[in-house]
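Structures incoming, each one as C-alpha cells.
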Structure I
Amino acid sequence: MTDKKVGAMPKLSRRALLSGATVFLASPLSAETSSWQGVVNRARGLEQCRAISIVQNGKQVLSEVFRGPAIDQLVPIKSVSKTLVAALAGAAIDRGEIPSVETTLGEIVPELIPPKADSKVAHITVKNLLTMQAGLERTSGRNYGAWVNSRDWVANALSRPMVAEPGTRMLYSTGSSHVMGAVLSQVSGKSLLALARDRLGKPLSIEIPSWTRDPQGRYLGGNEMALTLPAMISFGEMYCNGGRVGSKQVLSEAWVNQSMVSVTRSVYSGLGYGYGWFLGQSSGANYALARGYGGQVICIVPELKLTIAITSDPTRLARSAGYFGDLLDLIENGIIPVARQF
C-alpha cells in the first residue's frame, strides 16, 4: 500500500483545464448579464415605458423594446428638444456667433423684441433663456395651447408679463426655448433645422427630420423633434465624452462642463438645472438628464461613462410624483448602482 499526500490535487487533463478557465472567465460576464437583466425587468414593469438603451464605457450593455415602435424608428422626444437647442446655443458661442451667455436680447436681436414688451425683456440674457429664468409668464402647462395658437410665437412669448426678475427664478417655459431657437436662426442666418442637421446630425451621424414650425416659419425651439433611440444615445455619449465624437470636438469641453453646473432648481422634481439639463446625484455620482413629456429621457453619468436613453408613451403624463418619479428611481436606485459594479 502506497501513501497518498494529504491535500494533493488530482492531475487535470488539458481539456479539463481549458474547461475550468472558460467557466472562470465566463463568471464575471454572467454576473454582469444577470445584473442588467434586473434593470430590464424593472423597466418592463413600468407600463408607460416603451424602450431602454444603455451604453457604458462605449459598449452597449442593454437595448430592449418592451412595447411600441422598433428600436430604430423615429419617436417624438418632446422637451428633450430643449437640450438639443441648448447644445446648438453652445455651438453658436463656440463659433463666436453669440459673444457669451451674458449677451442680452437687446444686444443681439433687438428686432425680435415686440414694441409692447416690458422694458426688462431687452436685458434677458442667453443664460436666462437656457436656464428657464427669463422671468416672463410661462407658455408651458395650461398656457401652451393659447401660445401655439397665437399669430407670432416669439412675440407672444416676449410680450407676456414679467412675473419675476430675470435670472432669479426657474419658470419652465417652451416659449423661452423657442425664443432661444429664434436667436440662433437670427445670428447664424440659418434655420434651426439646418443648424441641427449641420452641427449635430452630421457629426453624430444621426437623422434629424423636419418638425413643427411657427406661423413665421421658425422651427419650434423646445418641442416636437424626433430621434431614434440610438440617436438619443449618440447625443448623450457626445456630452458624456466632453463634447467629442471620436476624434472630432463637436462642442467645446468648456461648454459641456458649463452646461452641467446647476444654476437654478425645479420646484417640481427638486433637481438642479443647468443649460438644458436637469442635474442630480445618486450613490455619489452626478448625473445630467434631459426630460420630455410622457417620460422621454436621455441621462448621462460622466464619472461612470454611462449613457441611458428611455422612450415612453408620449400621450400620457409623467409627473415628478408619478411615472417620471418611477424613472428617476430606476436610474438612481437601479441603473447607477449596477453600473458602479463594472
Structure II
Amino acid sequence: MSARKVAIIAEAEQGRTHSAILDLAALAERLAENGSVEVQWLVVGSNAVDAGAFLSGRTGYPAVALEIPREVSPTGELLFEVLHPFLLDMQPDLIALLHTSRSQDYAATLAVRLDAACVCGIQGLVMQDGVPVFQHAVLGGKYTAGVKAGDRPVVLTVLPGYFKFDGNSSHSAVVQTQQPCLPVTRTCLIKIKESATEADLTQATTVVAAGRGIGSEDNLDLLSRLAALFPKSAMAGSRIVCDAGWLPYHRQVGVTGATIAPELYLACGISGAFQHLAGMSGSRFVVALNSDPHAAIFNAADVGVVEDLVTFLPLLIEAIEKERLDTDEHG
C-alpha cells in the first residue's frame, strides 16, 4: 500500500504561526501509527520561510514556503488562490488546516475545487480497518459523529487542543521557497481588531470558568484570584455569563463560543448544559464546584465539590497559597 500523502497548511504572519499549529503535526503522527505517511508543510504568508524553517526543524517534515508580501491582505480568497495550484500539483490524500475563522473561509472552496470531501471541527481520530474515521461534534455538541472520507481526498479543519504534539527533538530544516503569482481578488481585508485578552483561551493550560451559579459579577474577583495562581491560565464563562456582560464574548466556552482542551478546567457555578459541555469536552481534568448536588456538570467532572463558592474558593485559594509558600521555604 502506498504512503498516504498529507499536506499541512500553516498561515504565517511575519514568520509566526498560530500557537496551536503543531497540533496538525500531531494528527499526522496519529495517521503514521497505522501506515506510512508522507507529510509536507505548506506555509503561506509573510516571512513564510522563517515559519517553515521552525516547523520543519521541530517536526522533521519538509516545508514549502509560499511568500506573500506583508502589505498584501491575507483574505481567505487570496489564500485559496495561492494554495490551490500547489495542492493540485501535490495531489495529497489529506489536507489539514487549523480550525480558525480564516480557514473556515476557504476550506470548503478548496474541497470543491479539488473534488475532495470536507470535514470541519475535527476533535478526534480513530482507525477502522486501516481507514481513518474523523470525529466531530454534531447537533449542537450533543453527540460526536465519526466520518469516513472513503477513497476521496479530504480537507480537514482541526480544532486546537485536541491533538498534542510531543516531539521535542530538533531536525535539520528542509525548506523550499516559492514566490506564487498573486491573483486579483474580489475581497479585501479592511481591518483586524485585536482583543485585549490576558491569555489565548484555546491555549491556556488552566481555565477557570464562571456560570450563572457564581451569583453575581462581584464574585468574578474570586475566580480571577484563583486563575492567577496557575501559570498560563485564563478566565472563561458560560453563555449566560457573557450575555449578562460579566465577561466579554471572546471568553465564552460552548457551541457558540470557544472549544478548548486545557489540562485543568475549573467549572464554578456551571450547571452543565450540553452546549457548554461541548466546548470543554477536551479538558484533561475537570473540577466542578456547584451548590446544587444534582447539577449535570458533575457527570462530566473528575472531582466534584458541592458547596457555595463564596465559602469554598477563599479556603481553596488560601490552601494553595500556603502550600506554595511552604514549598518555597523548604525548597
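Values quoted throughout were computed directly from the atomic coordinates according to the rules given, and no laboratory measurement underlies them. All values reported here derive from a predicted model rather than from experimental measurement. Cβ atoms are built from the backbone, for glycine too; each structure is taken alone.
Suppose mean count of other Cβ atoms within 10 Å over residues 214-221 works out to 14.5; of I, II, which structure was it derived from? Only structure II yields this read-out. If relative contact order in percent (Cα under 8 Å, 6 or more apart) is calculated from each of I, II, which structure is the one that comes out at 21? Structure I accounts for this read-out. Source structure of the calculated read-out (FRET efficiency 1/(1 + (r/R0)^6) of positions 142 and 270 (r between Cβ atoms, R0 = 25 Å, to 0.05), 0.90) within I, II: II.
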